[in-house]
Every structure is written in structure tokens, then in C-alpha cells.
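For reference, the structures are reproduced in the following blocks.
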Structure 1
Amino acid sequence: MLITMLKCKLHRAAVTEGCVDYPGSIAISRELLDAAGLLPYEKVLVANLRDGARFETYVIIADAPGQIVLNGAAAHLGKVGDRVIIMSFCDLTPEEAQQHHPRIVVLDEQNRIIG
């Protein structure tokens with residue numbers, strides 16, 4: 001049996017841009033990907049703190065530091081300035097789950113790491 005656990009999250013990230021005319025995904029800057037331990041094309045769950053909207057998509061690398069860009073259909077589920085939680089999950093055995101600690105990265109309004 002495997003247990004699905006939180007792998008990592010970017011907590012209170014601020015959406016910096018939206019682009020409906022893009023095939024999909026959420027673009028996240030490299031330094032934030034590295035801090036959280038997220039990989040390009042990894043599946044994520046995104047929760048919008050403004051309205052409670054939740055959606056799944058995959059990660060791509062953003063061009064500039066601090067960028068969080070909602071692309072494609074996801075661009076309709078958030079607007080610039082919205083704070084979101086970006087979460088990834090992993091499947092662990094019960095023994096692994098007992099030792100697991102997710103990586104949680106807390107961000108300020110400019111997507112700088114504060115915790």
C-alpha cells in the first residue's frame with residue numbers, strides 16, 4: 001500500500017502574469033522551483049486563496065526571477081496579484097511516510113522567500 005503525502009509547496013505565491021493564448025501549465029521561476037524541489041513538467045495542484053479555485057496542471061520554467069504565470073485555461077482561474085498555494089504530492093510506503101517531511105517555501109508579495 002502507498003500513501004499520498006505532500007511532497008512540497010510554494011505557500012502564498014503571488015500570480016505575476018496570465019497568458020490564455022498558451023497551451024497550458026504554470027510557469028514558475030527557477031529559484032522557486034529549486035527551493036521547493038519541483039521539476040519541470042511535474043504535476044501540481046494550485047489553490048487560489050482569493051476565491052478557493054483549485055486546479056491541476058504541470059510546471060514549466062519561467063523566464064525571470066519571481067515569476068508565477070498562469071497559462072492556458074488556468075489563466076481564467078487567477079488574476080495578477082492573487083495569492084496561490086502550489087502543491088506537489090508523492091506516494092510513499094507507510095514506513096517512508098513516517099519519516100517524510102515536506103519542503104514548504106513561504107513567499108512574500110514579490111515572491112521572495114521568507115520562510
Structure 2
Amino acid sequence: MQPRSHLSPPERQARSRLAQLLHDEMILAGSLVTMARTCGNPRCQCARGHKHVSLYLSIRTPKGRKMIYVPAHLEATVRDWVSRAQEARRLLEEVSQACLRRLLAAKESSRASASGRSQS
């Protein structure tokens with residue numbers, strides 16, 4: 001395994017932050033959705049158009065999407081967890097793109113050295 005010093009500073013920073021997120025922080029993959037609904041009580045204000053607004057976490061399961069109600073007292077916590085998951089996805093994409101650039105450079109280098117050998 002090579003030392004990290006061969007990596008560019010942005011890639012080192014992305015890898016470090018990604019490792020920190022995965023090791024030290026709570027993350028939750030999903031999307032937050034605000035929904036306005038009626039409760040069904042005919043005397044409630046929602047029956048007159050003032051619907052109840054609440055937050056839901058939308059996640060993927062093997063059976064499809066699932067919506068999970070997020071109580072008001074947990075909204076800030078869940079928003080943080082989802083935000084960290086989005087940051088982790090972005091950082092992983094950044095690291096992946098750096099690896100792809102290295103792969104393409106290595107491929108080009110091997111192609112160039114192979115064509116140099118065939119000309120000899």
C-alpha cells in the first residue's frame with residue numbers, strides 16, 4: 001500500500017473527511033420530504049384546508065420506497081444525519097473520480113509503452 005502523500009491534496013482531504021464521517025458520525029441515507037395531510041376529523045382545521053404539515057424520511061428498501069414519519073423533536077437530528085450521508089456520497093464520488101483519472105492515466109501509459117516496444 002502506498003502512502004497517502006502520492007495523492008493530491010483535494011483527494012487526501014476528501015478521503016480524510018469521508019473516513020471521519022463513516023467512523024465518528026451518524027449518517028442516514030434517504031431523502032427528507034415535507035407532506036401536508038388531513039387527519040380525517042371533520043371538526044379539525046385540516047378539513048377546512050389548513051392541513052397538518054410533517055416531515056418524513058424516504059428510504060429505499062428491497063420492496064421499494066418507504067416513508068417514515070419524523071417526530072418534530074427529532075427533525076434537527078435526522079436532518080443532520082441525512083446531510084452527512086449526502087456529504088459522504090459527494091466525497092465518495094470525488095474519490096472515485098480521482099481513481100478513474102488514475103486508471104485512465106495508467107491505461108494510457110501502458111498503451112504508450114506498448115507502442116514504444118512494438119516500434120523497436
Structure 3
Amino acid sequence: MGDGVTGNDMTLSQLQTACYEQAKASGWAGPGAREIPFPEAMALLHSEVSEALECWRNNEPITWTSNRGKPEGISSEFADVIIRLGHYACIYGVDLQKAVADKLAYNATRPYRHGNKLG
């Protein structure tokens with residue numbers, strides 16, 4: 001990220017772009033990369049959420065680092081969800097910053113617990 005922006009002060013749009021650029025640099029996006037069908041992309045997002053669940057079920061700390069220096073734990077799996085989501089949002093033409101802002105604005109108009117839903 002040559003613009004001097006760090007991960008701690010990125011906008012959602014910058015984060016989305018960084019996720020895509022990392023995927024491209026790693027051969028998962030861009031010229032020569034295999035096209036990822038939408039159902040497969042959604043399954044891969046789901047797999048990251050499932051990995052977070054497995055961390056919880058294994059009673060792992062929220063965040064820890066392996067002997068090789070790899071971030072691990074629920075926080076790392078949550079990060080993987082965001083990284084994949086940013087990558088796929090670019091591929092499918094979704095502006096996450098606008099989508100999240102629009103959805104938050106709409107949700108602010110909804111009744112408490114959306115009319116008393118259970119979960």
C-alpha cells in the first residue's frame with residue numbers, strides 16, 4: 001500500500017481495495033487468476049466463519065500467534081472473513097463502504113429488535 005495508509009487508519013473503501021490488491025499479488029485475482037463462481041465465493045466466506053467457530057469450540061484464546069509468527073484464533077478468522085469479503089466485493093462490483101452506510105441508515109429506521117425478533 002504505497003499511499004502511506006496503514007491498516008489502522010484505512011477507510012472501508014481503502015481496506016476493500018487492499019484486500020483485492022493482496023489477492024491479486026498472491027495470484028487469487030486479476031490476470032491469469034481462475035474466476036471464482038459466486039456460490040464458491042460464498043462457501044469460502046462461510047468456511048472462514050466456520051473456522052472462527054472451531055476456534056471457539058476448541059477454547060482457543062481470542063488472538064494468539066503460532067510459533068511461525070502466524071496470527072491465530074477467532075480474531076484472525078474474523079480478519080479472514082473481512083479479507084475475503086473485500087476481495088470478492090471488488091470482483092463482484094460491490095462498494096462496501098456505500099453498502100454498509102446505506103444498510104446502517106436503513107437499520108436505524110427499524111424498530112427495536114426489528115419488532116421483537118428472537119435472534
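No lab work stands behind these numbers, since they all come straight from the coordinates. Since the model is a prediction, treat every value here as computed from it, not as a measurement. Cβ atoms are built from the backbone, for glycine too; each structure is taken alone.
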One of 1, 2, 3 was used to calculate Kirkwood radius over Cα pairs in Å, yielding 14.1; that structure is 1
Taking relative contact order in percent (Cα under 8 Å, 6 or more apart) for each of 1, 2, 3, the highest value is that of structure 1
Output 12.5 (mean count of other Cβ atoms within 10 Å over residues 31-38, calculated) maps, among 1, 2, 3, to structure 2
